[in-house]
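Next up, some structures in C-alpha cells.
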Structure P
Amino acid sequence: MKQIPVYKFPGSYAQEHGELPEYRASNKANAACKEAIESAIRENYRDNHLSSDAAKQVVEQFGYDRVFHVLAVTVRQKDWDGRISQDNKQWAQTVPVHKNPDTWGTDRNCQFIVNSHPGLIDLFTSQVRRDYALEHKKISVRDKLQQAHKAAAPRAPAKSKGQER
C-alpha cells in the first residue's frame, strides 16, 4: 500500500483529468489505512496505555503521507471534540485535504474517519507526529556550521611517547 500515492484532489477533478483509477486506488488504500489504524489502536491499548508499536506498524504498512492524510481528515471532522488536543487540531489544518462532495453534497472523505475513542485517536496522532519528527529531525544551520567547523579544524600531531633524537 505504500507504493500507491495519496490522491489529494476530489473525485470531480479526477474525472475531469482522466485520473479516476488513481483516485479509486488511493481511496481504497485510505479506507484500508483507516481500518489498520482502528485495529492498531484496538490491539495496542492496554492498561490505560497505547503502545508505541501501534503507530509504527501502521506507518510501516502505509507510509507517513497516507497516515497523515487519514488522521487529518479524522481530526478535522472531530474538531468539536475536546478530547483531541488543540495541538493536533492545529496540525490537522496544515495537512492539505480537499473537500470531496458526492452528488448529494456529502463529503466522501467521511469514509476515512477513524471510529475509535477520540482520546485514543489523539494519542495515536501524537505518536505518529512524534515518530515522524524523530525520523526527519531537521538540523539547524548553526549545528551544520559547527559540524563543518569541527571537521575542518586542523589537528595537532600525535605526541610520541618515546624520546626524540
Structure Q
Amino acid sequence: MQGGFFHYYLLAGLAIALAFAAYTDIRRREIDNWLNAAIAAGAPLFWWASGAHLWPGVAIHVGVAVAAFLVMLCLFAFRLMGGGDVKLLTALALWIKPLWFLRLLMVMALAGGVLTLVLAGWHYFRKRKDRLAVPYGVAIAFAGLWALGAQYWPAFARGAALAG
C-alpha cells in the first residue's frame, strides 16, 4: 500500500498523539509510556506506507533514534530532561527524516527557551518559591508538528490539488 493517502492518515495520527503528549505534559508534567510506545510502534507502518527501504532508509532512522536516545539519556542523567521527553524525542526520530530531525531539535530548543522564559516570568510574578517545572513536551510537540507540516504539508497540498 505504498503511496496514496494512508501515510497521511498515519501522520495525522502522529499529530494527534503529539498534541495529546503536550496536553498531558501541561496537565500532569508527564508523558505516558503507552503514548510514546504507540508513536514508536506506528513508525514501521509509516515506513511501509511511504515505501522506505530497509537499507539505508529504515536503518538511518533507527540509528538516529538510538543516537538521540543516548544523547538525551545523558541529559536525563543530569536531570536536565524528563524521561517522557527522552522517549518522545526517540520515538519522533523514527518518523522524521534525519536532516529534518536536526531542524526539529533547533526549533524545539528555541520553543523550549521561549516556554521557559514565559513560565519563569509567570513563576516570578506569582511569587512562587517552589522549583520551576517546565513541560518540555510542549516544545517537543510544537517542533514535531512544525517538522511534519514543513516536511509533508506541501506534498499533501499538491497531491490534493491534483486529485480534485
Structure R
Amino acid sequence: MDLFEEYLNKKETSEWVKRALTDRSYKASKSRGIKKNNPDYEEANNLKTNTDLATYGDALIKFIYSGILLDDNVEQLTKEKEKYESDRVFVIKIARHYDLIKYINFDKNDTRIPKNYNYDNHKGKNNNPHKYIATAVEAMIGAIYKEISKESIDKAINNLTELLRAWIKICNEE
C-alpha cells in the first residue's frame, strides 16, 4: 500500500481527504431541492469541495516533479514534466491505478459525468467530462500534504516525492 492508497482509506477520518474527494457536482446534488428553512440546507450548503485544494495540489505536483526531473538531469524539463501531469495522465494512469472513481463523491445521477477512465473516448464532448477525476487526484496530493505537513514539511515533501517517483513508473508502464 502506497501513500496515496493509505490516505484514500482515511476518507472517513480526515477532513482534508473527505474534501479532496468531494466534487462540486456532489454538493449541487445534495442541496438540490432543499428549501432554506430545512435543517439540511445549511449542511448541504456548507459542504466543502475539492476545487481550491486541487489548485494547491497541482502546484505541489508541478513543484515536486520539477525537482525530481532536475535531479534526474532531464533535458527539456517542461516537455518531460508534461508526460506526468496532464489531466489525461491523471485519469487513465493514476486514477485508474487506484480505482479512484469509487472513492469520489460526485453526482452519480448526472448522465453527463462519465463513470469510467475512458478519457479519449469522451474527448471533445462536454469539454473535459473527466476533469472531476483529475481534480480529485490533484486535491488528494494537496490533502496528503496538509495532513503530513502538520508534523513536518520536510517529511511531507519527501513522502510526496517518493509517491510521484512511483507515479513516473506507473506512467511509463504500457
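Values in this text are rule-based calculations from the coordinates and carry no lab data. What you see is a predicted model; the values in this text were computed from it and never measured. Cβ atoms are built from the backbone, for glycine too; each structure is taken alone.
Values computed for the structure shown
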| read-out | value |
| --- | --- |
| Highest-scoring label, criterion being distance in nm of label points 7 Å out along Cα→Cβ at positions 118 and 134, among P, Q, R | P |
| Relative contact order in percent (Cα under 8 Å, 6 or more apart) from the coordinates reads 24; which among P, Q, R | P |
| Value -17000, calculated as helix-only ellipticity at 222 nm (-39500 (n - 2.57) for each DSSP H run of 4 or more, over all residues; to 500), assigned to which of P, Q, R | R |
| Identity of the structure behind 56, 36, 26 (criterion: Cα extents along the principal axes in Å, calculated), options P, Q, R | Q |
